[in-house]
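No value in this document is a laboratory result; all are computed from the given coordinates. It should be emphasised that the depicted structure is a prediction, and the values quoted were computed from it without experimental measurement. Cβ atoms are built from the backbone, for glycine too; each structure is taken alone.
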Structure 1
Amino acid sequence: MLLADRTVVVSGVGAGLGHEVAAACVREGARVVLGARTEARLSACAEAVDPDGTRSAHRTADIRDEAQCEQLAALAVERFGGIDAVVHVAALDTVMGGLQDADLTEWQRVLDVNLLGTLRMTRACLPALKEAGARGDGSVVMIGTQSSVAAPTQVRQAAYAASKGALVSAMYSLARELGPHGVRVNTVQPGWMWGPMVEGYVAWAAESEGTAPEQVRARLDARMALPRMAEDGDVAEAVAFFASARARGITGQCLLVNAGEHMR
């Protein structure tokens, strides 16, 4: 198993990618510590991925609050003795549009979650991650977006893309800073990802166009090299790899998981 005997903290657990990351980590042998703002989502995810409760713990945590980040990290140490990897799924992606008509206070809100929140959560986990690094390997896995390197045409999310682009820049600096401590820092960059978010978009687009959802889905799939869009679970598998010792020679890297829609 990729993650046997490892403890992984996952922030931003919800019905989509966060849930799939938690499930993949447990499936690969990890103990997981789950954080999100909503207790109901956390409880549902923990029950689904770890029915007997022996390999999971959770608590509500808003990554905009430094104390709550520290409490989530402390839970991992108290329950399982340390942190081997932290995966940052928590994000704000509901601010739409470009710059011209933007409310820049909304951009600040996006940056506070997607950039600064991720860094707050990373810093809270650093003492335990460095201990893991001293034992052989610690890992930080960030979730980026294809839109930070290739602006989409269907949906404009300039604030989200900019925040995730800034996070990639931070990743490079962190990889240098934490490398001497045995801690790796990498980013998984999804493109279109079949899961609750895209399912909702497809339903909305189909209603707006007066077409069947299957037609909208087929149009999206046709953009891919495979040709089918990746699923939330595909992204979660890449996350599990980066969190594992199989990636112990990899740091400061971005991996596009996008079914070949955009290549660089």
Structure 2
Amino acid sequence: MTPVTVIRGAGPVVLGIPHAGTELPPDVTADLNATGRALTDTDWHIDRLYEGLLPEATIVRANAHRYVIDANRDPEGTSLYPGQNTTTLVPLTDFDGRPIWTRPPSEAAIANRRAAVHAPYHTALAEALMRAKARHGVAILFDCHSIRSRIPFLFEGVLPDFNIGTNEGRSCAAEVAEAVHEICNAASVYTTVRDGRFKGGWTTRHYGRPADGIHAIQMELAQSTYLATEAAPWVFDRAKARALRRHLRQMLTALADLAPKLGGFS
């Protein structure tokens, strides 16, 4: 299994896609129960949704499923949301709190997965950001995610359509957050929140260092915005996606245009 796929672009924007992969090594498949093998918590078709929106962007995509190891979690296992329901570096339950393993992985197995899957993804992502910064003086990580809009185990009610995460403004310059937020607000058929239930995962918090010229922002989309239904077989709705992609393209283009004003090279 190749742990990561990188599509190089020449621009300052890097798209991180940690949760679109569905690959499972045979030993992992054997240890998952029927709930786990359904792979319900995949960011279904998120790579397809963003494909071609900003041709000059670099794309870094994890190929393994998050049940192998979650590329958007702290490799040391520290919780992103202390005191709240969430999933761990190697999840033991799905987003509905249901066990996913017949035989949970050992600490040794988790360490092996961290080295074989988690580390290569972040090595590739860090290299992409450094390459963008070297070329443009600044790099902007747009971390691409999606999730079902109703998951009572994780959050109350219905999730907004656009969930912007900036770690309470610490992971990017205010101009980056505002550029994305303004486009979301202007898309009046969608609902928007910034730093609500999703404030940015480990990737956003780890790489977002505005003072060092690396800005990171997470976009968590409600899957109802581009899937026919938020249930198997997780059908990509072309009409919904076409409408949504117009706004996502505006966001990415705005960020690319903003890069020189953030201290980058003009």
*Could you tell me which structure in 1, 2 was used to calculate percent of Cα pairs over 15 Å apart, for residues 150-205 alone as 62?*
1
*mean count of other Cβ atoms within 10 Å over residues 198-205 - highest-scoring structure of 1, 2*: 2
*Could you figure out which one of 1, 2 the value -9000 for helix-only ellipticity at 222 nm (-39500 (n - 2.57) for each DSSP H run of 4 or more, over all residues; to 500) was computed from?*
2
*asked:* Starting from the value 3.5: which structure in 1, 2 was distance in nm of label points 7 Å out along Cα→Cβ at positions 70 and 230 calculated from?
replied: 1
